[in-house]
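Novice: Structures incoming, each one as structure tokens.
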Structure I
Amino acid sequence: MTAPGAPTTFDELVRRARALVHDGRRAILGIVGEPGGGKTTLAEELVAAIAAEGPPGWVAHVPMDGFHLADLELERLGSRDRKGAPDTFDALGYAALLRRLREDTDDVVYAPGFERVIEQPIAGAIAVHREARLIVSEGNYLLVEDERWSRVRPLCDEIWYADLDRATRLDRLIARHRRFGKDESSAIAWATGTDDRNAAVIAATRDRADLIVPAPLIHAIGTPPPPGT
């Protein structure tokens, strides 16, 4: 449950995120959510709003998705049909990146990205420069407490949970899968099968979040204001 006094507007979220940086020290904000739950939209809008306030380069966006294992490795492991499950990511590599970012000793740190058109990670796609004081990193499993993922939580100053309703999530997931090449039946099967099983794992971590971002606020993020406002 969102704590009393927790942010209820996007502007409040922006202020809370900025306030994580103390005395110029680099801070890491994690954003968690179930597949299709709006965590990427929240992260992107948050980074854009903070960047607009300046100073230049002060905030950086480093998603967890770049740590997907490549399809070739998933096929070797027999996990290709489970892509997106907790053990189909390089969790230790992700934690190592967060640790390096937190240590803040390098002029530039390169992080992997993820290209949805080919559904593959891309090495060295994201450059995080020394001036970045706030790192926003969203992903599914930042609050999971197993042997691999438990190293992530201590490296984040806060982790927020994007709490979108299942019906909306499924609509978004099916549309996303179709946009990137699946036919309708395959998109529905993946969203209600693999994605839903992963969602259950993520939902079990909800109570460990520092802040629950409720569905109405997620719906409002990125929605243009009515004409004349």
Structure II
Amino acid sequence: MNNSVGNTARLIGAGLRALLVLTVICGVLYPLAVTGVAQALFHDEANGSEIRDKSGDVVGSSLIGQRYDLPRKDPNDPEEAAKPDLKWFQPRPSNGLGANTVNTRYSLLLSGATNRSADDGAVDGTCTEASAEGSLCAQVVAAREAVVADNSTAGHKVRPQDVPADAVTSSGSGLDPNISPAYAELQARRVAEKNGLTLEQVRRLVEDHTQGRTLGFMGEPRVNVLELNTALKALTNS
């Protein structure tokens, strides 16, 4: 009986010591080591890839897209369609992007694709105005018409064939923070006009914020919309 109690006590003691040691190693030392390495070698990424404005305030993450819309006439009406604020560069289409200090009117954050096939609503293999309402083709056609209307200026008419694919389609996540240089260039005249800037100034901003392919061969050249609009805000003091 005494041996049984003694053995049990020793087993409990060994278990408690193992628990204490593993808690210190796995719950304290390992997290501290990983955090230290991350902060030392990947400081920006470890802190959420934050973007700050010229005042030092965090305006968002370079990994998450943002919307730039006008204030709703009735903030309590969820059915009211959002209208883009045309003085800012606009991101890819999405149904729910986060807010930032440039535009704080959107806090909803949704992620997901349409799950529609590329020919959803196509007529003879082509997206036309005759595409079924609610289909992907109908959405693309409507988005293209909006891009043409929004970005045409007094001295420059945007042609439908000049609208790049990323201007009318969302990414797989719906949260893509980047647009193509072609889409940024298409918006440059409108942004310049709305902000009282020269086209050269806006094009220089786009060029300064255009990133090349990762490692020189992965992906495509891209422009981070939040970084671009943050620089635009600093330029215009808006």
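Only the coordinates and a few stated rules stand behind these numbers; no lab work does. Small disclaimer: the values here were computed from a predicted structure and weren't measured. Cβ atoms are built from the backbone, for glycine too; each structure is taken alone.
Novice: Output the label of whichever structure in I, II has the greatest value of relative contact order in percent (Cα under 8 Å, 6 or more apart).
Specialist: I
Novice: Any idea which of I, II comes out highest on distance in nm of label points 7 Å out along Cα→Cβ at positions 56 and 208?
Specialist: I
Novice: Now, a different point. If Cα extents along the principal axes in Å computes to 96, 46, 45, which of I, II did it come from?
Specialist: The value was obtained from structure II.
Novice: As an exercise: distance in nm of label points 7 Å out along Cα→Cβ at positions 16 and 176, calculated from one structure in I, II, equals 5.9. Which structure is it?
Specialist: II
Novice: Let me ask another. Supply the structure label, taken from I, II, corresponding to FRET efficiency 1/(1 + (r/R0)^6) of positions 40 and 80 (r between Cβ atoms, R0 = 25 Å, to 0.05) with the calculated value 0.60.
Specialist: I
Novice: If percent of Cα pairs over 16 Å apart, for residues 32-71 alone comes out at 46 when worked out from the coordinates, which of I, II was used?
Specialist: Among I, II, the structure yielding 46 for percent of Cα pairs over 16 Å apart, for residues 32-71 alone is I.
Novice: Out of I, II, which one gives 19.8 for mean count of other Cβ atoms within 10 Å over residues 24-31 as computed from the coordinates?
Specialist: Attributed to the structure labelled I.
Novice: For which of the structures I, II does the calculation of distance in nm of label points 7 Å out along Cα→Cβ at positions 64 and 200 return 3.9?
Specialist: Among I, II, the structure yielding 3.9 for distance in nm of label points 7 Å out along Cα→Cβ at positions 64 and 200 is II.
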